[in-house]
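Please go over the structures that come below.
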Structure 1
Amino acid sequence: MRVNEEITIVIPADPNDPEDFDVSIAGLKRGLMGREVRLLRRRLGMSQDEFAKAYGIPLSSVRQYEIGRHMPPPAVRAYLKAISAEPEAVRRALTGKAAKAFEIQDVQAA
């Protein structure tokens, strides 16, 4: 039987704290992933804006990942692993000749 991670509570709210709330398995996973994204960005010495621009990730997405509101999709998680392992190689790939092959060229109407 599969557990619904969005509704299964792993940390119950403190009944004495009106601003506290339950934390689900999925919420905990999002929070831990957000921490990993933030630690990666800080290890690289970048602001959220710098990281987003350097690696082509929308700034709003970086913010949402870091606060644990959204879990990055699998392709983004794989990309973040590549950035973590080889940040300079990823930046070179995004700005070098290989990147130019994937740019859309202006087409002049004949």
Structure 2
Amino acid sequence: MDEPHPTLFTLLPALVLLVFSLLWTGALVLWPENGTAVAAIFPPAQAGEGALAGVVAAGAEAVQGFGAWSTVVVARSADPAFVANLYRQGALVVVKAAAVDECSR
């Protein structure tokens, strides 16, 4: 007996579930929590002092330093709106600083 080979159409539900699961897991791992240190990644045009000014304007209580590039600033604030304020100040991505630390090892 000849078994039909699976087509993309028959594999589509499994592929959609796989992609969704990977994205959901990544979001849970990287999503910043209130009061924890976050790494804010700014565009190159805002590198250095511009990125630092954006973090301070967003309401950072403590700036822990820059990442490997001057567009990455690690900071902390207990303000629940801190992450939203970072995006308003021009941050492209905001992730848990612990996740950034794991990636830099």
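Each value in this text was obtained by applying a stated rule to the coordinates, not by laboratory testing. None of these values were measured; they are calculated from a predicted model. Cβ atoms are built from the backbone, for glycine too; each structure is taken alone.
Key figures for this structure:
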| read-out | value |
| --- | --- |
| Among 1, 2, structure where mean projected area of the Cα convex hull in nm² as derived comes to 11.8 | 1 |
| At a computed 3.8 (distance in nm of label points 7 Å out along Cα→Cβ at positions 12 and 60), which of 1, 2 | 1 |
| Comparison of 1, 2 by relative contact order in percent (Cα under 8 Å, 6 or more apart) - largest value held by | 2 |
| When FRET efficiency 1/(1 + (r/R0)^6) of positions 4 and 28 (r between Cβ atoms, R0 = 30 Å, to 0.05) is computed for each of 1, 2, the largest belongs to | 1 |
| Among 1, 2, structure where mean count of other Cβ atoms within 10 Å over residues 20-27 as derived comes to 15.1 | 1 |
| Comparison of 1, 2 - label where distance in nm of label points 7 Å out along Cα→Cβ at positions 68 and 84 is highest | 2 |
| For helix-only ellipticity at 222 nm (-39500 (n - 2.57) for each DSSP H run of 4 or more, over all residues; to 500) computed as -16000, the structure of 1, 2 it came from | 1 |
